[in-house]
Structure P
Amino acid sequence: MIFSFQTEALALNQGSSKELELFQLGIAQLESNKYAPAIDNFTQAIEINSKYTVAYYNRCLAYLHSSDYQHAIADCNTAIEQNPQLLEVYLNRGLAYYKLQLPAAAIADFDYFLETYPSDFRAYYDRGLAYFDQKNYQQAISDYKKALELISHTDTDHIAAIHNELGVAYLQLKEFDLAIADFTSAISNDIEDASFYCNRGYAFRELKKHKQAIADFTESIRRNRNQGAAYVARGFAFYKDGKQQEAWEDFLQAAEYFRYAGKMQQFHQIIYLIKILRRDSPFRSEVLLTNLLQS
């Protein structure tokens, strides 16, 4: 999850009646998640008036939602050239850089935005994601915690997402108890998200608390059965807990999922894993499983 993409009509009275009409139609489509027609209408407005800054700004948002990050950056650049005071553009350009795996450029934009808006939780959270990509986990944790300080206590969906990212960062630092605490907080704010249970299961597994891990993987699968990795993780926890039959069943379920999803590399890896486990070579199987989960 990333926090921005503000679909807002800025300076609606700018421009002629025709370009304003196109702009307003683009805004309505953007707010209805109709990104392709929104882009088309913003483009037509820009063709009438190349200085229509807010049309570039909102077309950038439509491109971001469409995962067209290069065009989003181009529109952000134009909007900044035309109005450097439109600082929200830096936040959205930073997101585009982050999505293009350019974390240093993303962090620079988030830093610039925070100089003027130091109380905006979104920028801290998004910058934390970029720091995480740089493997700067401590700085990511610091930004996530700052975001939690600033966010409204009623915004439970975003609070859950931030706690989940904190947990993932603690996993990277092998601080498994801290990771479990944050995944638990994520669950308490959003009990429906299957990934939170799965992530907490990984932390329990690292602490060799296999029964707790199995319980979390089971809950994650109950909420979303289309998780090949969750079946693999639970299968391995079953195996470590001495429940080989349950382990085989989960590995076979995972193999079936990967084959159905067309992920043939993972499918063949699972089949190979089963063969190795049957020969009772746990060290080699754990290495293979780690590779599978990271693939």
Structure Q
Amino acid sequence: MEQPYYETFQEINELGIQLAYYTTPGGYHPLHWHEEIELLYPLNGESTIQIEGQKYQISNKHLTVIDSRQVHSTYTYSDTSMFICIHISRKYMEKYLPDLDMYQIHCIPDKITDEQFPEYLSVCKQMEQLTRLYIEDVSAYLMEAEGIILQILAHLIRFFSVRVVSNDNSADKLTLERIRNVITYVEDHFREPVSLHDIAGHLGLGKEYFCRFFKKNMGISFLQYVNEVRVSRIYQDLIRTDAPVSELAEQNGFSNQKLFNRTFKEIYGCTPSSVRKNNK
């Protein structure tokens, strides 16, 4: 269901933009976070996205914005998922808007108001224009594409953002920092035995307090979360390798085969062997 980890993007260019067109197997993309603003535009099928603990249904050709530092995950239902994914560095964009860090962007299809809808339709059309440029492989493609992305960002700031005074020293900030710390820890250690004692000690918290904290903010128990992280990695290994299922389970931290099979079916609704069969 969720596996949060911190992502860095090596291909952010001198404008502060990374533009990617992805075609990937459907399934679960675990919880993660990054400093960049993310624009996600599915080109086919239906998806579910979870942002800061809230789940939303996302239809194809509907733009969703994940603001910087927001913990999020996605689940796509198509066998093959295609989407445009854009990451924009806030730091680089400060040359256009020095106080950009004071703006929070809220643009999720389920939350678009009637007043915002014409502007939302406009940015979706601009995303569609990026698709056409890519398909047609026009000359000066990148120059035109990056110009469109800057227009989209300006439009989002103008019509879909709120200006905040300050969020320093808040309880919410401490909560998010702890969640991100858990995300990074699990990403580094999920192939090993991971205990509540280990992670609570890592955060400097008591075990019982940590259990309540995690369940309240993530909606699942910590150990369930760790197993879901492991399963998401095994899913990708099933598609990319021919290694036996039992071997993949063990390599990714499962010592209990029955627990692995049950967790896998809960997330993907099928068995590991059927995933491999359907992707041959």
Structure R
Amino acid sequence: MTGRFPIRRIAGAVAALAVAAALAACSSPGSSGAAASGDGALGLVKPGRLTVCTGDSPPNIYYDENNELTGVEIDMANAFADNLGLKTELAEYAFAGLIPALQANQCDVIMGSLYIKPEREEIANFVPYLYSGTGVGVSKENPEGVTGVDDSLCGLKVVAITGATGGNGAEELSKKCEADGEKALNLTLVDEGTAAVQQVITGQQDAFIDTSEIMDFYHRESDGALVMAGEPVGKIKIGAATLKGNTALNEALDAAMQQIVDDGDYAALLEKWGVQSADITAGE
């Protein structure tokens, strides 16, 4: 997959179009977890299945050589489903369409690199499972001399993903630039990281703001054509989001997370994907 940037146009925002792909999570009637009392109590969209709203968000979620979604969050979804005695079904959306899809009962849970933020907690309950940070990616030449997520971006052409925290952070930084007497960011929003990276590498944009994990991933995938400038900022939790009204599923997923941690499966997943620094249990 090195050096390739497949473009996948996914429906945006509220009208996002789901492309459901059933991925078996090989569960058995004897699996530990909340399903022992019947999955009907969990308020699932489809009996026997954990339907997960997700999307292309490398490196946590991305397309493999078989054009199927893979990554640490997909493995986490499968681990949750297996623990609950369910199978996994993925419903794919653009990032901005994840929460609207959950609200429209198109899925049971969002697992798509969704930061846990106060405004989102008004809509959903979360089970934290990863840490993340915000970083800025530039071409390896870095002609504008970007030093990080700071005032070196003032007046530059910056690209971010629609609805993602990086885009919101870019808007806040732009306001700060203006307040300090500098030029605002010239911000462009796109639906996917692959498009953002291509625009930076080809010189259409000066920088790309998103998670530090994405910057690390595309640095590898682009053979070093994209690099992260400076250090990541704003460490924050990522979690599995369920509707406020479905407390039973939230509690079941929380118990499943604890079981995965206790069994050592969580640590093994982080090691498999090389994201040990995202360990949500570190320091606990």
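Quick notes
- Comparison of P, Q, R by mean count of other Cβ atoms within 10 Å over residues 97-104 - largest value held by: R
- If Rg and Dmax of the Cα atoms in Å is computed and equals 19.9, 60, the structure in P, Q, R: Q
- Structure with the greatest value (metric relative contact order in percent (Cα under 8 Å, 6 or more apart), set P, Q, R): R
- For -8500 (helix-only ellipticity at 222 nm (-39500 (n - 2.57) for each DSSP H run of 4 or more, over all residues; to 500), calculated) the corresponding structure among P, Q, R: R
Here, each number is a calculation from the coordinates, and none is a lab measurement. Here the structure is a predicted model, which means the values were calculated and not measured. Cβ atoms are built from the backbone, for glycine too; each structure is taken alone.
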